[in-house]
Every structure is written in C-alpha cells, then in structure tokens.
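Each reported figure results from applying straightforward, stated rules to the coordinates on display, with no laboratory input. Treat the numbers as computed from the prediction; the structure is a model and nothing was measured. Cβ atoms are built from the backbone, for glycine too; each structure is taken alone.
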Structure I
Amino acid sequence: MKPLFHSSLYEFDKPQPSYWEATAGANNLKNEPLVESQSCDVAIIGGGYTGLSAALHLARDYDIDVCLLEAGHIGWGASGRNGGFCTMGMTKVSLEAQLRKFGVEQTRQFHQSQADAVNLVRRIGEDEGIDFLAQGDCEFVVADSDAHFAKMQKSADMKRTLLGLDVTIHGQDEFREIGYDSPHQHGAMALRPSFALHPLRYAQGLAAAAERRGARIHPRSEVIRWHKDGDSHRLETAGGSLTAKQVILTGNGFMPEHLHRGVQGRPLPLQSAIVVTRPMSDDELRQKGWHTESPIINSKHMFFYYRLLSDRRFLLGARADHSGAPAGAEKTYAGMKRSIACMWPQFADLEYTHQWRGLVCFAMNLRPSIGRMPEDRSIYFAYGYHGNGVNSATWSGRELAKWLAGKESGNSILPGHLPAIVRGRPPRFPLAGLRRQYLRVGLSVYRLRDYFDW
C-alpha cells in the first residue's frame, strides 16, 4: 500500500533537521535493533508516545513482558517533531456537537480526562526523572478579532460551568501585559493545567523509563511482515522476528496502514511544519513586548501554534502543503516566515535557524480512537489525536495498558471504562485513495471560513 505523501516523509534512517534533534542531548537508551527470533506477551508497533507509554505502564504497573518495535530512532516520528504543546483538545468536534451527541456527563468526563492527561505527563516526568524542560502554566487561545473574543467569553463560561475546567479570560490590555502585543491580538482565554515541553527529550525519557522497568525497546526495527499463526502474531523485521499473543498498533499520522486491513483508509494524515528563530536576549524580548513562556494558539480555523523556547527562541507551527514534497515544504516555510512578520512586526528582523515538518492524524469523525480490532480482538489500537498528541497519546497508552491487563477487558471491542467520544474505530474514508484530495477541500473550506470570519 503506497503512503499518501511524498517518500521523503518516510525515510526512517534520516532524522528531521529540527531544533529538538539538535538539543536533545545524550540519552540512556540501549538503541539495539531487533535481532534473531524473540517472543513476548505483548508486542507494540510504533515507538511514539502511545507505544512508549503503553510499554512503560505494562512493564512497570502490571509486570507484563512487552517488546516495542520502532521503524526509526526513538522520537523519529511526530513524538520528536511536534511543537511540544502538552495541552487539551484531541478532538475537532465542537463543544456544542459533543454535548448534543454524548450529553453533559460524557462530555465532562472526556474533558476532565484531558486535564488528567496533562497532569499524567508531569507525574511521569517527576516519577521517572525525565528532564523535558517544562515551561508555562497554561495554554493561551488568542482571539484574532473582537468577534472571536466575544465567542471566546461564551465558550469559557461553558467550559467552567458545564465541564468544570480551569479557564480564565484576559482582555486585550491585560493580555498585552502578561502575553504579547500584536495587531491580531484581541484578548485571550487561558486553559489550565496545560504547559509546554521539549518533546524529543520526553520521548527519549519515556523509552529509557520503559527499558529501566523491564520493557524491551528496539529502534530501527521496521515491521515489514505481519502474520498470524494460530493464536500468535509473528512480526518480522529486517533483522529478526517477534512472536506475541497480543499486539498494540500505534503510529498516528505515520500509521503503517499496509500492515493490517483494520486500519487501512481510516487515518487522515496532515502535514505540519515548524520554524524556529535565533535566540533573543531578555532585553530584546522586553523591547519586543513578549512576556510569556506558555504555549499559544490563535483562534482561527487554520490556526498557528507558537511559543517561546527555553533559550529564548521563537517557534511557530502551521499546516503545510498537500504533497509532502521538499519543494512544497520550502514554500510553506517561506510563507510562515512572512506570517510572523505580519502578525508580530517586532519579529520581522529575526533570522531562522531550524525548519522541519511531520504528520499529525485526523479522522473522518474528527474524534480520537481507542479500541480493539473487530477482525481480531488480540489487536489493540489508539490513534487520531488531531494535533494534540503529547498528553493524549501518553494517556491513551496508559489506558490501553490498563485495559489490556485488566479483567474488565473481557471480549469487548470497546473500552467501556473510557469516555464515549474516544471509544472504537473511526469510519473508513470512501475511496480512501482520495484522502489527500479530501484534505485539500477541507482545508480550503477552513481558509474561506477564516477569510469571511464564519
């Protein structure tokens, strides 16, 4: 099965030229590919946050023999490329639609689980000694217009009263003092307990913790064949094979759809790109009027996400082109730099030191997915975090471990202990080979909505 995007996005032997790769430092991983024939109780395909969290919790909390296979190095995929936003929001279903479809209690449970997921990342960092350079104490959503701010105030009230979330509103003048000033800043909403971190340090720390707790982690071990022999799964790599009774399939935007028909045509990868500037001095930051280290998004449908890094560089991320070809990436980076000069004229003189790209994962129902394959209930999965994977994938990995190890798993294909919005498999896209075209149309609609402020 041919990948949706240009082949340059799937070169497992090449790290992205990212700021995170340049500043990750040394790690304590064994970094040994799979060799010869091995066996385990649970095999995990994919070494991002979902798989690493599942491996850690299975080994540490349930003493289960688990082995993880990753095609690249640990942090090769989105877990080592993202913006480092540990924030809430792994669905693109509107709050009003969530309430209509799932009711107040299930919607509240889902949003509380997102806050719990943020706290889970902090707790893992503390318990396992992971120095992931935490920054900020909330996520700001910045209104792009006065009309957006008015809607934001109503949304904040619903989040507080119905969902019990910690949400505050800051007017334009107040946010200028605690956040930043810009022609496109019309006030902001702050959601807690969100924060920012170094995503690759976190991924490497999860892997080291899982290994220390007894899990086997094998990078550079792409699964090239997957067979079922009786009750056992056999995963073959270039260097060896792994036999297991149960499999957890992860991958999110880099989901290996060719390995199992149960995921084929269901994920919708979107390309995301990031640029990072040179460092700024504290005096320079004061002159430019930037006051926060908390992660930020703006209120548009086609939003930017941005933050100040620990060494005073500015990071900005945005959706990228539809092909994934290197030439398209260069055009995306150039457009992002022009956008920075437009949104923050005081940053127009900054040079750029890093630029890179990766894939996030959407679904046709705009919801995350945790479940078991109806075709084979010994296969578990979690994916579809809609650009919010740091805490969501960590939490999903833990919940998979809890479900797989617990008596309540039974024979159900749905995780009944989890909020209804995350249960089960997303629908398959009709004519799944046209997903990039669907993506093009969808993003064009969002751009039109932003242009006309719908």
Structure II
Amino acid sequence: MAQLTIKNGRVIDPATGLDKKTDVVLEGGKVVKVGRVSKPEGAVFNASGCIVSPGLIDPHVHLREPGQEEKETIATGAASAINGGFTSICCMPNTTPALDDETGIEFVHKQAARANQCHVFAIGAATKNRAGEELAEIGLMARSGAVGFSDDGSPVVSAGVMVKVLKYVAATGKCFMQHCEEPSLTRGAVMNAGVTATKLGLTGWPGVAEELMIQRDVMLNETIGCRYHAQHVTTAGGVEIIKRARKAGQSISGEVSPHHLLLTEEACTDYDTNAKMNPPLRTKKDVAGLLKGVKDGVITVLATDHAPHTSEEKENEFANAPFGIIGLDCALALYAKALIDGGVIDWPRMIEMMTVAPAELCGLECKGTLDPESDADADVTVIDPEEEWVIDVNAFKSKSRNCPFDGWSVKGRAVATIVSGRVKLNRDKDRLTR
C-alpha cells in the first residue's frame, strides 16, 4: 500500500499525550511515523489548520441489518460513519433475527467487508433473541469476534439472569453494555415524566427507572467484577451512581449521546417525533448533571446511539412513533457544540472520549491511537475545528432522515476520513496531492 503523509496538522493522540503540530506517515495499513518529514514519499495530505486525530470510534450504533434493511444497512451505516469522520463503529444486536450466535457475528463482518467503508464490529446479544430469559452463546460469539455484549433496546430484567450474564461475560474479558431501564416503571411511556408530559397528555418515563437499573447492576456486579458499561446515560442521578461505584473500585463506565447533551424534554412540545428517544430527553437539571459528569471524568465515552427509522414510521402520532434518531453524520459538530463551545472540556479530552476510551471499552486492538510503537492501524480523522456549516439531513449518507438537528448551524467537521491508510472521505480535494 502506497505511503501517505499527513502534514502540518495539530496532531492530538490522547493515548500517548501528544498534542503538537507535526506530521503523520501511513504505510501498509499502519502508522509508521509521527514526526517531521522533510521529503515525503508518495501522496501528501495538507492538514494545515486542522486537527489530526486517531480515527473516531462509535461504540453504539444500530445498523438494522439483518431484517430491517429499509431503515439502514451495514453498507449505508458505514458510509454514514465515514461521512461523520468515524473509522470504526460497533453495531448493536437488536436486529431481526438478533445477533445472538456466532453466525450473526460472522454475517456482520462479512457484510462490512463487502461494503469496504469503515471498520464494523459486532456487539453480541447477552440473551437469546434478547428476551432476557436464556443466555446466548456468549463464549462462541466472543471467539467469533464479538467485541462486547448487550441486549440493547431492552434491559436484562431478571436479576438472576443478570448474574449469569455478568459471570459469563466476565469470563470472556469483554464488556457488558446495559440498556438501563426498569420496565415496570416505563410501560406505555413515551417521554420524560414531568410537567411537560402532563401538559401534552403523554405517559411519562421517570428518571428513577434508569437509576434503579444501574444501582441494581452495581450491587450484583460487586463480587463478580465484570467490565460494565451504562449506555446512553440521561439523568444526573445516574451519573452520581456511576461516580460512587467508580470510587469504590468497580470497573464501570458510562456514555452520553449528543441529543441528551443538547436537548431537553421541551423539544417534544410540538409532538415532534424526531425528539422521541429511548431513553427520553430529560430536564435542564439532568443535562447539567451529564455535562458535569463529562467534565469530572465520570462519563468517559461519547456514543451516538445512531437509530435509523423510515419517514413513514416517524410520521405516526407521537405515542405510536418509534424511539430514536440518527447521528453519525453530524455527531462530531454536536459534541463540539455541547462540550467545546460550552467550555466543558477541550479538544484533546473530547478526542480521548471518541478514540482511546471506546477502543479500550470494546478491546479494539491497534485502534484509538496514532502510536507506531503500539502497531497503530492507519485510521485517521482530520478535523477542521473552525469550519462552520449547516446540518442538512438530505446530505446524510444514512438511509434515514430522523434527526432533530436538521437546519442547525454548527462548527467543526471531519474534512478527511482515512481507513487503513485509504482516504475514504476528502471534502477539500486541493489538500491531497499525489
């Protein structure tokens, strides 16, 4: 594979603590040098004015294939990821059929190879058909390349089953990702419980339903020690539970998504189904709690929870429309708006939460860093932190358009996405010379 030198960028590699203006050389699918190059060989990408980062990683996306290809496919989801600057994504198992055996895991990897876009890793279901009753083939899926386990879209409700899940997942060394919801408190619920839901005549979803599940799992896992990850945390109380568990020495992490950082329950006021999420948009107090959790290092991972749905489905009345929005195409700018522009964290910390942290969570070897000594893969995202643009869902690469941020003015964008040393996205052709 030909050599590619990325010159004159601000290279930020949180895994090694690097943050300086220098060059990055890629060859043979690997990072071979980070340092000044006077006479580059092969192609040159001029990254002047840009941040050069390890390839961004999203550990929580829904690609819908197999079974719901009208919403998204592995190929279109991977293209959406490339468009947003992501070089690796991890897809959830709530497909039809569920990814609950080695055949399903292998299917994802084969489809991803055919798509030839970004790297796609599979999260295996923890229970058969995600029904929460009988353990799935956790060991076999781990050997087939599953990088984690989850029944996402549904929690593991039974405490007895959950204990088994934690023990079996712990034996693989992988992480368990919990959809944190106590379902007896959320039946029929469609948005956050509170005054707004009452005014709209909609059934409310209390924040304690999330917090109860996290607290239960923390208690169950205390003597098991499985690597545990709380998905799409939405409440200030949830952050506090994770904080206490981490302080007590538990191996627990949490993630937040762009919509829960930028929107509140008020976005549902006009019955806009693009604001219908699972878990739901919360209050200003909860948003403040999430931002504080990020600032304090309690929340360590950023994940989109990219959830495509057809326009026909989202055009249903609010109570009957499906939960979820898409986010891969625009997440980077939205994170920057919430966290950088808001003064919560800086670019190195945000890149850490989108590279090395998810790589460690999912055990993605040789990813999340640019360190040649770590045998780093040649996955790179080049970001213009000052580029101003307007989100246009019709320009997304995803099959779906269910996004509440359409028309938002934002700043910060991936100008190039490089996967295994190959330039998959280049928004400015003048930057690349061969």
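The table for this structure:
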item: Comparison of I, II by FRET efficiency 1/(1 + (r/R0)^6) of positions 190 and 222 (r between Cβ atoms, R0 = 41 Å, to 0.05) - largest value held by; result: II
item: Distance in nm of label points 7 Å out along Cα→Cβ at positions 22 and 366 derived as 2.2 - corresponding label from I, II; result: II
item: Computed -11000 for helix-only ellipticity at 222 nm (-39500 (n - 2.57) for each DSSP H run of 4 or more, over all residues; to 500) - originating structure among I, II; result: I
item: Structure responsible for 2.4, with distance in nm of label points 7 Å out along Cα→Cβ at positions 118 and 246 calculated and labels I, II on offer; result: II
item: Identity of the structure behind 21 (criterion: relative contact order in percent (Cα under 8 Å, 6 or more apart), calculated), options I, II; result: II
item: FRET efficiency 1/(1 + (r/R0)^6) of positions 86 and 270 (r between Cβ atoms, R0 = 35 Å, to 0.05) derived as 0.95 - corresponding label from I, II; result: I
